Structure 1
Amino acid sequence: MNLNSYYGMLAPAMESLMLEHNIDKAIKAIQDSSLVITAGNGGSYASASHFTQDLMKAKGKESICLGDNTSYVLAESNDVSFSTAFIRPFYLHAKKNNVLFLISGSGNSQNIVTLAQAAKGYFGTTIVGLIGFDGGELNKLADISVYVPIKDMRLVESAHSLILHYIIDRM
């Protein structure tokens, strides 16, 4: 495979008009929010952490990534449950008019889905889901779903990275 064929697999999914429309909605929600809280697992966690840094450094937007306190996440996962590890930090940081920006390649990561369920309606939180594959449970829970219809995790993560940088550049 060369770079052109890789791009050829990614491009059709990135050309969706609904994708652009929902990105516009996500940008507006972020701009209007008092705080952006991000979360994800694995590569999606790395994207969430990077997005948080970009929001703060490039845009001066108050933001926190729930996975960045690894000692807490690991202690909570060990002592209670991995599926609920992000809930307490969310409740502690949440303010009125938050955006909870959740990144999940499949949309089915249990701790992300559980967090979305717990955050629904809390302090007027708007849930933005950045997802791939078939959208999973997160697609149903998110107020704004930025859905990339790709069924390959590496391609989904590439698309997510591009979308996150695009959001920052558009703000």
Structure 2
Amino acid sequence: MILTNAEICRRYAEKNREKERVRGRENYAKNREKLIAQKAEYAKANRHKIRAQDKIRRAVKAGKIEKLTCEVCANEKSHAHHEDYDKPLDVVWLCRKHHARRHVEIDKENNNERPKGENAPMAKLTNNQAEEIRRVFEAEKVTKKWLAIKYGVSWQTINKVIRGNCYKPKKEADSNE
């Protein structure tokens, strides 16, 4: 059986739950101000979404609306997805996986691209750092673990940077212009 990256990460998180909690707390402590600012910025830009989410949460808690299973796979752990935030109680119940897929579909329909690289909301590296990681890894033959410790990220992140799965390398065509 071939495992996907998501499955590998999920299994790792299950085996190392406490270790991940500690790492999460340390990351929050280290980046507290940045995370609080990001949350405030999101809340300011998306008040209509937060209001709709609060209304559905209160309606479920009060028993006015029944929380259903995922409409795609019948998973009991479902989220309320709003197709239209102006109709806060009109929701589609989707599990985490199908909820994320629905948002990707919506982004494609609207030609929206999620921010990538250093512009992503939870970016831990700058694009320059990613380029430096690639350069150092190739030239000096250092380990991914060493790079991970140096830059304060996981070795999996370093691996993704080196393979070009995140923080995509600058195209040579761009640099020739």
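Can you say which of 1, 2 returns 19.6 when Kirkwood radius over Cα pairs in Å is computed? Attributed to the structure labelled 2. Quick one: FRET efficiency 1/(1 + (r/R0)^6) of positions 27 and 123 (r between Cβ atoms, R0 = 25 Å, to 0.05) came out at 0.75 when computed from one of 1, 2, so which one is it? Only structure 1 yields this read-out. Tell me which of 1, 2 gives 0.40 when you compute FRET efficiency 1/(1 + (r/R0)^6) of positions 19 and 75 (r between Cβ atoms, R0 = 25 Å, to 0.05). Comparing all candidates, it corresponds to 2.
Calculated for structures 1, 2, distance in nm of label points 7 Å out along Cα→Cβ at positions 35 and 59 is largest in 2. Which structure, out of 1, 2, was mean count of other Cβ atoms within 10 Å over residues 91-98 derived from, given a value of 14.4? Matching structure: 1. Ranked by mean projected area of the Cα convex hull in nm², for residues 43-106 alone, structures 1, 2 are led by 1, which has the greatest value. Here FRET efficiency 1/(1 + (r/R0)^6) of positions 67 and 147 (r between Cβ atoms, R0 = 30 Å, to 0.05) was derived from just one of the structures 1, 2, and that gives 0.10; the source is 2.
Comparison across structures 1, 2 (criterion: distance in nm of label points 7 Å out along Cα→Cβ at positions 131 and 155) gives the highest value for 2. Tell me which structure, out of 1, 2, gives 11 once relative contact order in percent (Cα under 8 Å, 6 or more apart) is calculated. Attributed to the structure labelled 2.
Values in this text are rule-based calculations from the coordinates and carry no lab data. Bear in mind that the values here come from a model prediction, so they are computed numbers and not experimental data. Cβ atoms are built from the backbone, for glycine too; each structure is taken alone.
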